[in-house]
Structure P
Amino acid sequence: MAVFRKRTHTPTPKKKDIPAGLWTKCPQSGEMVYTKDLEANWNVFPGSGYHDRLSTKRRIALLIDDGTWKETDAKLSSRDPLKFTAGGSYPERVAQHQKKSGLRDSVVCGHGLMDGLPVSLAIMDFSFMGASMGSVAGEKVTRAIERAIKMKCPCVVVCASGGARMQEGILSLMQMAKTSAALAKLRAAGLPYIAVLTNPTMAGVMASYATLGDVIVAEPAALIGFAGARVIKETTNQDLPDGFQTSEFLLKRGLIDMIVHRKEMKAKLASLLRALAHRAPKGGKRRAA
């Protein structure tokens with residue numbers, strides 16, 4: 001006589017949910033790094049050395065002495081002079097990025113001490129509309145330069161940008177001339193200016209204040225150029241060399257002065273600023289480089 005046993009259901013154990021953002025994957029090597037360890041390493045992947053993007057807050061902590069930072073022009077915000085509607089309302093898009101990034105616009109500026117040296121600093125943040133250069137961005141960079149003249153201290157701009165902000169049209173492009181004119185006044189005053197190029201620094205920013213520094217410094221493997229590689233290739237119908245538009249490529253061709261690892265950036269910038277200050281003659285105007 002057959003005996004039938006009641007089948008019991010054994011529940012399949014569920015995988016524990018892994019919290020989002022616990023690990024970060026290196027875009028270059030695929031290396032997986034514990035996010036907190038990556039942040040502690042200034043967003044530089046230990047294996048590949050890839051420099052991931054760094055927030056403005058962390059960039060200030062990296063470059064400015066503790067307790068000395070004073071932000072300026074914090075309330076400036078973009079308006080909609082062209083009543084731009086393509087792809088949605090411009091004011092609504094700005095508001096969305098303000099909420100997401102915690103920033104008012106793509107540039108944060110202020111002043112503080114860098115290894116004991118007074119410096120006027122402007123930082124572009126890619127998390128806000130791809131660090132696009134609009135009228136507010138250009139105005140804040142210009143004010144940072146003018147503040148350096150007023151304070152008689154050096155100016156440093158940390159550059160990053162995907163290009164001009166199309167929603168502001170010609171008003172965006174005008175910032176190239178405005179910032180360049182301000183830098184001419186800074187030079188006439190005999191005060192140093194250093195441009196720090198991060199990934200990516202493209203288009204109008206690259207064609208203006210990003211390449212007008214007394215010294216042009218770049219982070220490793222940063223994408224730097226005017227037009228994108230695809231546009232250049234399609235226009236010229238030529239294959240582009242390996243590493244085209246990277247900071248290493250530009251350094252070999254003399255278009256930038258040096259590549260500096262993020263961890264060494266503060267010490268290197270302070271050293272450069274001291275050297276440039278010592279070159280200034282008694283009349284206040286710096287000798288031509």
Structure Q
Amino acid sequence: MSFQAYRTGGPAKRIGVYIGLTIFVVWSIAPIVWLVLSSVLEQSALIAQPPDLSPSNFTRENFVAVLASASALGRGVLNSLIVSLFSTALALTLGAPAAYALARLSVPYSNVIGFIILATQMLPGIAIAIPLFLLISYLGLIDSVLTLGVVYLSFNLPIVIWILRGFFLSIPIGIEKAAAVDGAGPLRTLWYVVLPISIPPMGAAAVFAFIEAWNEFFFALILTRQSAQTVPLAIAQFAGQYQTVFGQMMAAAVISVAPVIVIATIFRDQIIRGFADGMMKG
């Protein structure tokens with residue numbers, strides 16, 4: 001619905017929009033609120049039916065316990081940071097030229113290639129998990145941070161290409177023709193003309209790729225053992241055979257989620273603008 005249609009709509013329509021937005025906001029933030037509450041509740045109050053939210057049951061001991069034994073969590077944070085930055089940087093490095101080639105150069109069947117690249121995201125992870133595990137195990141690369149970064153690149157790169165290709169298609173062709181008149185080839189045009197005006201979509205793609213790599217659990221579970229475990233696996237270790245320490249698990253989750261929330265909040269406008277520009281003609 002356009003903004004003008006919203007302005008000219010009746011009170012009932014506006015109230016309906018407000019109610020819908022309110023439900024959406026509550027639905028979106030409720031898990032985060034419960035995560036924070038769970039991280040400061042005692043175990044007995046958290047597993048009670050219903051949970052006991054009395055002020056006397058709130059405690060900081062969950063965070064104290066997590067920080068006191070932070071070796072596994074700290075290693076997981078470091079590994080996740082390395083994997084996420086590595087896969088994000090490589091996805092942008094490879095994705096920007098590929099997206100520009102599909103958008104501007106005379107690549108045969110460029111639209112078909114773009115669809116095939118995006119279609120790779122439709123495969124469930126379990127479909128490639130076993131052959132991927134066998135291949136990496138045969139190469140002796142199990143439990144390697146760089147191996148995990150390359151695996152994450154395989155599902156971050158298609159999204160980066162798709163977002164940037166859509167934005168490159170929306171750039172007026174006259175800008176690139178002017179660069180060609182001045183003697184710039186495709187690579188110089190990409191580096192000196194296109195990339196400097198592509199900061200918002202590149203930022204959106206980078207944040208998306210970083211968050212995807214930071215939160216990924218399935219491939220990290222099957223491709224790591226001890227030294228390369230990431231944050232999600234470190235959090236899962238709080239679930240024991242006989243008892244799950246929910247409060248400490250939630251406290252560790254709050255600590256690990258905090259950097260992602262901060263990044264998403266700081267770059268909120270760039271993410272929205274980047275995705276809007278990137279999907280405009282994608």
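A short reminder: the numbers here are calculations on the coordinates, not readings from a lab. Values in this document were obtained by computation on a predicted structure and should not be read as measured data. Cβ atoms are built from the backbone, for glycine too; each structure is taken alone.
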(message) So if we calculate distance in nm of label points 7 Å out along Cα→Cβ at positions 29 and 229 for every structure here (P, Q), which label has the highest result?
(response) Q
(message) Starting from the value 0.70: which structure in P, Q was FRET efficiency 1/(1 + (r/R0)^6) of positions 173 and 189 (r between Cβ atoms, R0 = 30 Å, to 0.05) calculated from?
(response) P
(message) Taking relative contact order in percent (Cα under 8 Å, 6 or more apart) as the criterion, which structure among P, Q has the greatest value?
(response) Q
(request) Match the computed value 2.3 of distance in nm of label points 7 Å out along Cα→Cβ at positions 125 and 205 to one of the structures P, Q, and report its label. (result) Q
(request) Work out FRET efficiency 1/(1 + (r/R0)^6) of positions 85 and 117 (r between Cβ atoms, R0 = 35 Å, to 0.05) for each of structures P, Q, then name the structure with the largest result. (result) Q
(request) Have a look at P, Q and say which one yields 21 for percent of Cα pairs over 37 Å apart, as calculated. (result) P
(request) Out of P, Q, choose the structure whose coordinates give helix-only ellipticity at 222 nm (-39500 (n - 2.57) for each DSSP H run of 4 or more, over all residues; to 500) equal to -9500 when calculated. (result) P
